[in-house]
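Each structure below is given as C-alpha cells.
Coordinate-derived values only; no laboratory data. Note that the structure is a prediction, hence the values are computed from the model and not measured. Cβ atoms are built from the backbone, for glycine too; each structure is taken alone.
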Structure P
Amino acid sequence: MRRVLIVIDMQKDFIDGALGSKEAETIVPAVIEKIRTYDRADIFATLDTHGPDYMQTQEGRFLPVEHCITGTRGHEMPGEIAKLLQGVPLYEKSGFGSVELMLKMMELSRQEELAIEIIGLCTDVCVVTHALMMKAAMPSVPVSVDASCCAGITPKGHREALDTMRACQIIITGEESA
C-alpha cells in the first residue's frame, strides 16, 4: 500500500503571521519530522493563495484579515519546511480545499492501493475540509490526520474538528491521552 502525505498550508501567515498562533508555532518541529519520514515522491502540499483583492472576495468579507497574498512573506513556507518540500507538487488554492489535489488522489487510488495522511494548518478549516473531501471522494481509502502535526484557529476549534473527522471515519493519530 502506498502511503502519501498531504501537507496543508504550512505558510508563515498561518504560523506566526497575520493568522498565526502559539499552537501553530509549536507544531512546526513535529511537521518537519513527519515530512522527513516520507519519500519526496509521496508528498503533496497546498498553499493558501490570495490576490490583492482578497478583502473583496466572499472569504475576505467573512474573514477580514489579509493573509497568504501572492508575493508576500506571509504566502511563503518557513525555511526548513520550504526546503523539505522543494520539488514536491504544490497545489495553490484560493478556498479551503483543493479539488485539483482531491482529483490527483483519486487518480492515484485507481492505480494502486492508497492511504492518505494529512497534517498542517488550520485543523478547523483547511485540514478538516481536505480530510472530508478525500473521505467523501474515496470512502474505502484510509484517511488519517496526525493531530500532533495540526493546529486550529483556537484549541477548541482544533478539538471540535478532530471530533468531526473522527465521526466521519477519519483516523486521528498523535493525540495526547486525556
Structure Q
Amino acid sequence: MTADVVCVNDEEEYRNILVDGKPAPKPVEKTGAWSTGEFVTTLRTLLSPQTDAAFVRRGDDRIVGRDAYRYDFSVRQANSRWVIVNPDGRSESPAYNGTLWIDKERHRVLRLEMRTSSLPAGFTYDKAESTLDYDFVRIGKENYLLPIKSANLACMSGGSTCMKNEIDFRNYRRFEAESDITFAK
C-alpha cells in the first residue's frame, strides 16, 4: 500500500492511496490493518497540554547516532486520544505508556514508543504498540528532522495472533508559494 501524506496547516491528509499500485477497491480502512497519525498527530497529541502526559526522566541514551535524553511517560485513559478501532467499527481510547528520546543538541524527538496499558474485555485486541522513528532528511539545501519509519502492532485477545503494520516515510518534498498583488492606479 502506498499513499501521499501531506501536511496542511499542521493536519495530515492522505492522498493517492494505492493497494498493489491500483486504487483501493473498497474504503482503505476495510483493507486490513490501517493506521493514521504517524506523521504529525501522534507526537503532537502526546505533547499536548490536554493529554496531560506524566513524564519521568530516565537518564541519557544514544539513538540514531545522537546523544539523547530518555523519558518514560504515561497517559490516563480519560485523556487518551489514541484511538484503536475494532474490525466491527467499535473503538477505544485506552490508557497508554511509553518512552520518548529527545536529541540533546537540538531538543527534538528522535524516537517515540508507546503501548496500551489495557484494553477492555470483549474488545478484539488485548494489546497495541506503536514505534515512531525520526532522523534528519535533506530537502533542498536544508536538513529537517522528520519521521522516517513507524511500526504498529495489534494482538488479538486470547491468542497469539498479531498484526503488524510497517510504514516507511520517503520521497520528502517541500512546497511553498509566494505571490505579490499589485493594483494599478
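Kindly point out which one of P, Q the value 1, 8, 19, 23, 22, 16, 8, 3, 0 was derived from, the read-out being P(r) over Cα pairs in 5 Å bins from 0, in percent. Write out the running numbers ahead of the final one.
Values: P: 1, 8, 19, 23, 22, 16, 8, 3, 0; Q: 1, 7, 13, 17, 18, 16, 12, 7, 4, 2, 1, 1, 0, 0, 0, 0.
Working through the options, I get structure P.
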Value 26 of relative contact order in percent (Cα under 8 Å, 6 or more apart) was derived from the coordinates of, among P, Q, structure P
With FRET efficiency 1/(1 + (r/R0)^6) of positions 87 and 103 (r between Cβ atoms, R0 = 30 Å, to 0.05) computed for every candidate in P, Q, 0.90 is reproduced by structure P
Working back from -10500 (helix-only ellipticity at 222 nm (-39500 (n - 2.57) for each DSSP H run of 4 or more, over all residues; to 500), computed), options P, Q, answer is structure P
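So if we calculate distance in nm of label points 7 Å out along Cα→Cβ at positions 15 and 47 for every structure here (P, Q), which label has the highest result? Show your work: numbers first, answer last.
Numbers: P: 1.5; Q: 2.6.
Biggest value here belongs to Q.
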The highest value of distance in nm of label points 7 Å out along Cα→Cβ at positions 111 and 135 among the shown structures P, Q is in P
Value 0.95, calculated as FRET efficiency 1/(1 + (r/R0)^6) of positions 7 and 95 (r between Cβ atoms, R0 = 30 Å, to 0.05) from one of P, Q, is from structure P
